[in-house]
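Okay, got some structures for you below.
Bear in mind these aren't lab numbers, they're just calculated from the coordinates by the rules spelled out. For clarity, every value in this text was computed on a predicted model and none was experimentally measured. Cβ atoms are built from the backbone, for glycine too; each structure is taken alone.
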Structure I
Amino acid sequence: MRAERCVQALNGALHDAFERRDDVYLIGEDLLDPYGGAFKVSQGLSDRWPERVITTPISEASLFGVASGMALRGYRPVLEIMFGDFIALGFDQIVNGISKFREMYDDQVALPLVVRTPMGGRRGYGPTHSQSLEKLLMGVPNIRMVATSEYHDLRGLMRAAIDDDDPVFLIENKLMYGRPNRRPEAGYIDQLSVREGSGRYPAMTLSGNDFDEAAATIVTYGGMLPIVVDATTELIVEHELFCEIVVLGELLPLDVEPILDSISRTGALITAEEGTLTAGIGAEIAALVSEAAWGQLRHPVRRVAARDGVIPSAPSLEDVMLPGVGDVRDAVLGIHGAKL
């Protein structure tokens, strides 16, 4: 059976949510059919539920405020931010409202808000429509941040986020939308063994040698997953080096246990993210692992990320700015060389 595309899975999950819950609303810009949102995740919803799809002017700060107010009143709004870059416009609402209301009011209120937004580059959209800004949310308490990937159960992640009583930021990589939502079959995706964690937003661990001893653990998420898979395939074929890949589901709060489990077999950690290097998610992972498993690390942690700078529009320059297969491969070879 042919896998549905990721955009179809996410769109289907929204339709399912509207069918099973009458408190779910969609709010955002350019949502009405036939357009159905910039990346078509919202397509078909306004035709079926016109009274529950609210299309708005361009004002992200206002959108965050309205959506959080709806959540406080008992609705379950799904806020679509057209490009992840624009969450910066709502940061006062996020930091001084959405993340604080529950504690400020002594747990007497809930804020079941889902913020869906596409992140990432590689489409030539330029400096203000191509960033991966997940790290800006990492220091905000009392919210959840979930990274979708083409290997995750996207319908399940969307359902869990909508049913969650906490604010959830659902990060969707732009390139993922057109790819098939591939799920494990008999414990495998292609030639990779798969172990899927538990919980609402599980991590996945992939292995090219059935979880035998390996050269490194590569921790990644979202749009970097296919790049890391390509790099590990090249390492197997060209260098006979096997790696494990930990694909995070929930970035915040971050569950370090799947990473520690993998490191117990590899003794080496590489992080791979599309956001910029300085103060990135990889730095947080490195700190957590160093605190919890310093004795298991046989090599310094290596981080693969975008260069610190502005993302160009020209594809050739964008490729230089963003991390690629060669960056991941070289990080593993560097560890392997140090070992020798």
Structure II
Amino acid sequence: MKIITEEILIKLIKTHGLENYLTDLMKVLKEDFSRWQEFNKIPRPSMQVPGGVLELMPICDDKHYTFKYVNCHPKNPQTGLMTVVATGQLSRIDTGYPLMFSEMTLLTALRTAATTALVTDKMARKDSHVLAIVGTGAQSEFLVKAMGLVRKISEVRYFDIDFLAMDKFEQNMKNSKFKLTRCADAREAVKGSDIITTCTACKAHVDVIKNSWINSGVHINGIGGDTVGKTELEFKILSRSKIVIEYFDQCVIEGEIQRFDKREAKEKVHAELHELFTGKKSGRINDSEITLYDSVGVALEDYSALRFTYELANRYKLGQELNLTPILKNPKDLISMLY
């Protein structure tokens, strides 16, 4: 069984190149979403616990099964811990044996950014060049780098209620090719932006973005509303927007659309992602539409990231090989391991 530690994954990505990794992962994601019907999937089981949420994200096709364990604890940074951490596994379908166990904190940031960029390419105006980031936590730099691969971003306007998080973002992005504009509040960040991306951690129904700030032609990526009782957009924005989602059965529980009843949500949603990537449904059709990607993150994205990382690990001969399952001469003689 191949073990991908944080150190090994960093080496793998540096060997392949970050932009190459994101670009190639986007291709894998598009391929996998385009065969959506081949996957056995369920809305992720989640447990609301004091201070956060714990989730398990399983999915499989006829070759591989993957799962990810992930948390979200917004107060963790107060004690020096990350808000979100994750681990994941890739297994064979034919035998059930695991092929790889991997860190997935970094992989989750990469797959979220790559998926968001894919959707942005379908939904944002072609001439979009000003990007707003509201929430400059651990995910923010990945989102900016990925969206720079699908649009010619000339300015990034950013805001976070945590000034230190903005300092961190500014330091990490200071050598980028676009203008960085630090903003005093979310309204200032949104002003004049073509693409608005929200990625906040507060576990509540919060109007991070107000309806009155949204002009025609804008594309919105709502990334942070990803669990029960957690949303970021003023409700009125939804009725004005062409809404795309990953997986209705999960998004109606956890996304911005959780505030509709199920029947109304069905009517409000324009498309699931697989319908965009197969051409069954259109993306943006004119420059005046307000488009919204209501993202919660789904297990298929983790499947793509794990499968692609496994292929690269084999290509570059990276990863520790450890026995986390028994190796027996007689497969029925488990107790022999102890003698």
Structure III
Amino acid sequence: MTRGGERTICLDLSVPEARDFLSGVMKKATYEWGFKYLKLDLMTTTLGAYKYADPSFNSLKNYRKCLEVINEAVPDDTFILGCTAPFGPSIGLVDGIRVSPDIGDDWTSLKVVFNCVLKRYHYHKKFFINDADCLIVRKAENEDEECRRNCTRTDDEILCYLSAAAASGGILMLSDKLRLMSAEQIEQISYLYPINTEAALPLDIMDSYVPGILDCGVRGAIRTVALINWEDTEKSLEIPLGEGRRRLFSFWDRKYLGVFEGKYCETLAPHTCRVLHITEDGAPGVIGCENEVIPVLDQKFENGKLTFTFIKPGDTVVIAAERVSGDAKLREISPGLFEATGEGTVTLRAE
């Protein structure tokens, strides 16, 4: 095939032999070699002013035919990721799409990636699953001679990274050598599990170059909102709280912020974040989780009893109540606030 007077290699899928060849390669990779995840990279390089054996073909038709052949060739449980791929022509023929550039090793690359990811929330789970590239939380001391990204992000910037990754709701793929990571870093990564699968709504999408007010919605009884200051100067960020009084718990620093009405506003230092667990004020209840950035926790308070299910074994939650008693491991952290650690479903007496 030719493009712009230069000879370029590209399969002409209007030719039956080319379709058979592509189908055979995909069947070998999946049925024989056992791969269940196919990353199809640099897909846009196939889109050009090529000449095809069938004159009714064009680049988009050839591209769609390529994906059709692949889908027909592989098992139904194969995940197909389009990378550097056109969004529209891929709809219906891929499971996920990289919606950002590749992640780099510094703060600037993080901004570039999430400027794309957070603004493209509306694609997620409607047309395909969004992919924000791999998660890299390491620092210089976690690297060896094989690392191709020499990371320079600070501790605060890594917390911003983890918060944005959780809020994206998309694919989570780790790209650090876990054996070189500290126990604290492994624990931080664990806070992303169970994986959030819903894309956050960027409340400031019309006001900020990179969205920094990310409403992850309500799971069970807890609403999660991530605040991220992507700027190099301090910035004030404001969350609407709706009607009534709300309790706010800050996830990363395990701090109860108090009760607020109408809105919550905070000025963040450059390259820092705040993840908030927000609950209605009133009856005793769990107001925050210490082991999940975005908790999925149902709870019920009836007849003086608080019932909920720990998300993971050994989880710790914070409960607002005058007094609490029961089978879970309980510790009073301040008047009206208790930590509870346990697993499974528990029922506590609370006032």
Item to check | At a computed 64 (percent of Cα pairs over 14 Å apart, for residues 108-187 alone), which of I, II, III | outcome: III
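Please compute relative contact order in percent (Cα under 8 Å, 6 or more apart) for structures I, II, III and give me the label with the greatest value. Please report the intermediate quantities before stating the final value.
Numbers: I: 15; II: 19; III: 10.
Comparing I, II, III, the top value of relative contact order in percent (Cα under 8 Å, 6 or more apart) belongs to II.
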Checklist outcome for this item: Working back from 2.9 (distance in nm of label points 7 Å out along Cα→Cβ at positions 148 and 196, computed), options I, II, III, answer is structure III
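Can you spot which of I, II, III the value 14.1 was calculated from, given it is Kirkwood radius over Cα pairs in Å, for residues 92-155 alone?
I
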